[in-house]
Structure 1
Amino acid sequence: MLCTMDTLQAFQAAAHEGGFVESEGSEDGTVLWLRRQAQDGSTGTHQRICLDSITNSATVYWMSSLGKVDSKTFRTASGLQEWFASVPHP
């Protein structure tokens, strides 16, 4: 099932509110990558988020202080917004 345009726009709006800006999209238009505008102070990296219209989800990726890539996947824009509100970010 493909993601509706409203769902993608809700994820994108939540990501923008969380400090993310467009980075790149896939050639077939099914995935949009965004990155947090500010670098993480402890790792010097930018968090990334993948908006996927095929899985109807948004996945945030970040580098832990131990150099490990961590991720968290969301099925709703409201869940993504709640997570942004609950975790510190640059």
Structure 2
Amino acid sequence: MATFNKPKNLNGAELAAELKAVGLKIGLIADNSDGTISFEVNDEELANEIVLAHNGTTIAPEPTIAEKLASVGLSLDELKTAILGGN
């Protein structure tokens, strides 16, 4: 059984898929309730790299207003000017 530091945003199903995607065979992921997780794995070094890179955010964060405007070529200041009737 290999033990790893628990990722901040752990998503067990997603982590298992990430490990399997690089060819690792794993057992059930156990949360040890002490800031670590454990599971059986055939390559502990590679598994550690995947665990360290894991970010369990499965839903992308909502874009900000500025990001939404930028996607159509506008800035927040340009929108304010248009709404307020400026040049």
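Where a number appears in this text, it was derived from the coordinates with a stated rule and is not lab data. It should be emphasised that the depicted structure is a prediction, and the values quoted were computed from it without experimental measurement. Cβ atoms are built from the backbone, for glycine too; each structure is taken alone.
Largest in distance in nm of label points 7 Å out along Cα→Cβ at positions 8 and 40 among the labelled structures 1, 2 is structure 2. Comparing relative contact order in percent (Cα under 8 Å, 6 or more apart) across structures 1, 2, the highest figure is found for 2. When Cα Rg over 2.2 N^0.38 Å is calculated for each of the structures 1, 2, the largest result comes from 2.
1, 2: which one has helix-only ellipticity at 222 nm (-39500 (n - 2.57) for each DSSP H run of 4 or more, over all residues; to 500), as calculated, at -8000? Only structure 1 yields this read-out.
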